[in-house]
Structure 1
Amino acid sequence: MRAACLGLALAGTAVAAPAAPGPAPCRAVQAEGEAYTVCTVDLRRERVRVFWLGADGLPYSSLSTLAEKQGTGLRFAMNAGMYDKGQAPVGLYIEDGRELKGVSTANGPGNFHLKPNGIFWVKGERAGVMETGRYLRSPPKPDFATQSGPMLVVDGHIHPKISADGPSQKIRNGVGVRDDGRTAVFAISERPVSFGAFARLFKDTLGCRNALFLDGSVSSLYAPSMNRSDISRPLGPMVGAVAR
């Protein structure tokens, strides 16, 4: 009897096990004969954030280092916007509500300055991709943000300066947000593709009315569910999903 009572007492004080992680975020996708890896995040289940500097004040530099520091809670990660020779973001960068780099409206060469460029932001369980000028007119005061360029898709239309299939072919990665504002979609091409093909991936296949180019050439992905950890040149800002 005493043993039975003890068993009931222990059962009454049992602590619920932590929730199991959701389905793997990354999957293979085909579009127009090209292969991509797409990572989809429901912000109500997982937290999307950006990374740049570690506890030592130095850039993480690589996806493998970021994964080592973040541990098993890191569901996936990829590079997240252009950076300078010192691995510092060239545009807006906000982490945990702190603005570490301001918005850039400068003109210049390269993809970042192919206007309109834009900003990917996260605030709680919501996210967005906004053209830079619109962001400045109505800033959402995000928890996390990174600026890059060009925009791939703006309000359902492909960037006016992106040709259907231009001569530039690179491995590319980018991010879009679905209309519900709670689903962020990240993609990386498996081989070099044109800007036009990459923009159509977000608009036509992934259903994103707004999408932002993150980079080319250095594009890389960490996806433990796929046993993948790409090696690239030293990186600046990165973005990933972590368990809530």
Structure 2
Amino acid sequence: MKAFQNLLYIILISLIVSSCNSETEKNFTLNGSVKGLKKGVVYLQKEDGTSIVDLDSVVIKGTSDFTLKTNIDEPILLYLKLHKNDGQEHFIPFFADKGITEIKTTLKRFTSDAKITGSEQQVLLEEYLKLMSDFNDSNLDLIKANFEAAKRNDTITSDSLAKRSNRLLKLKYASTINFALNHGDSEVAPYLALYEAPNASVKYLDSIYNNLTDKVKQSYYGKTLGKALNDFKKAQDSIK
């Protein structure tokens, strides 16, 4: 009887230790550094439906280095948020995968100075963002020119600039679609379709989805894109 009780005790202790280990071990670590930051709070966040939820947080007091941890099932976009009591919220979006990601930035230009080392999806996302930077610069030039034309009440120039802006937007969408089609083996492809080209023609979004590998189709963004396309097709069928 005593031997049986001892056995139960050993099993119970093993279960407790195993439970504690499962709670403390995380499969994703973010090591960060914000040059110039002496006081504030940093958060690791993710999108959950229509809201943003906190996964981990650290209060910064006197040191600019920090570590945040969580568990993730697959590659997904996360956010590093900084709250520094200035009435504003500062975010750095990045594609995370299991393992370690490092983000180094500055307090002065928290988002724009961010240097991110981590997942292969992040490398691909940065390649896309670099491609888009030229479009964004051109769009800013058009906005500035249109503002000047409006001050002069120059409607002819404003109309011309509006047409150029529309052509630029179409070209940006076309480049996004082409980029996604060329990277159907990455979770970045359905992410771009959902968040960077949501107003593109359904036939192009459908092409992106059909070009995804089976593995990516089963990812969070792959499933979300597939559901969005199915919902649209059902809505179209219902009004025929």
Structure 3
Amino acid sequence: MARVNAKSSTLSTPTTSRRRASSSAGSSPEKPPGPLSIVITPEEREIIKLNNANLVDLKNACDDALKRFLSRPDLFKQIHLHTDVRLALGWAGVFVAAATGLYGFKVEFEKSKPAVWAGLILYIILTTLQVLYSYFVEGDIIFVGKRKTFSKRIVTERITISSRTEPVLKTKPPAYEVSISYVQSSGAGKSLLAKGKAREARGYNAFFDESGVMNQEKFEAWVGSVVEGVMDGKAT
């Protein structure tokens, strides 16, 4: 994916969309600012251009754009817990492998075998845990954000977003799907103010033109409307 420093222009592209959503709880009495209320000027953007025949690149570009859009000042602070856990397990495995190799190099083969076997088993366990965590815990989650606002009381919001690519069907192009979960609470999570869930998909051709340039304004407007709908307790 290539980026060129320049002003982004509004592009007109055909769109394909499918909406599936469910929401619970009514609108919260607290009304923190939504993502669409904080304007981005064209000068703040970089043109994003990629191979629009590569679905992995398209999804990664949308994931990155979503994270940049929602982690702006006054919105959500991104929580990197899943990344931190995977990195910790990965580095622990590297350390165990290096220590085991060094020990086996300096100690006689017969004497070092028990420790080397223990190091090998521990390395396999750490690597397996990393894979299992990534698959079963992190899954398709691309963004976890948290925000605290003050309006007579401390209000805490937490949003979790997963994404995936919907496959190509006979009459439907591939689509970018987001699943959003939102919780607003106060009193250190003891008092639930609002919560909601939504799932929505829109074709990649709604956000990328024939040359692979991303229409970031249109993508941000779509993501912002879905997020604000969940924040307001509305099905989208």
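What follows is calculated from the coordinates using simple rules that are stated; it is not laboratory data. Predicted model, so just to flag it, every value in this text is computed and none were measured. Cβ atoms are built from the backbone, for glycine too; each structure is taken alone.
Here is how the numbers come out for the structure above:
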read-out: Cα Rg over 2.2 N^0.38 Å, for residues 85-212 alone derived as 1.01 - corresponding label from 1, 2, 3; value: 1
read-out: If mean count of other Cβ atoms within 10 Å over residues 77-84 is computed and equals 25.2, the structure in 1, 2, 3; value: 1
read-out: helix-only ellipticity at 222 nm (-39500 (n - 2.57) for each DSSP H run of 4 or more, over all residues; to 500) from the coordinates reads -17000; which among 1, 2, 3; value: 2
read-out: If semi-axes √(5λ) of the Cα gyration tensor in Å is computed and equals 35, 20, 18, the structure in 1, 2, 3; value: 1
read-out: Of the structures 1, 2, 3, the one that 33 was derived from, the read-out being relative contact order in percent (Cα under 8 Å, 6 or more apart); value: 3
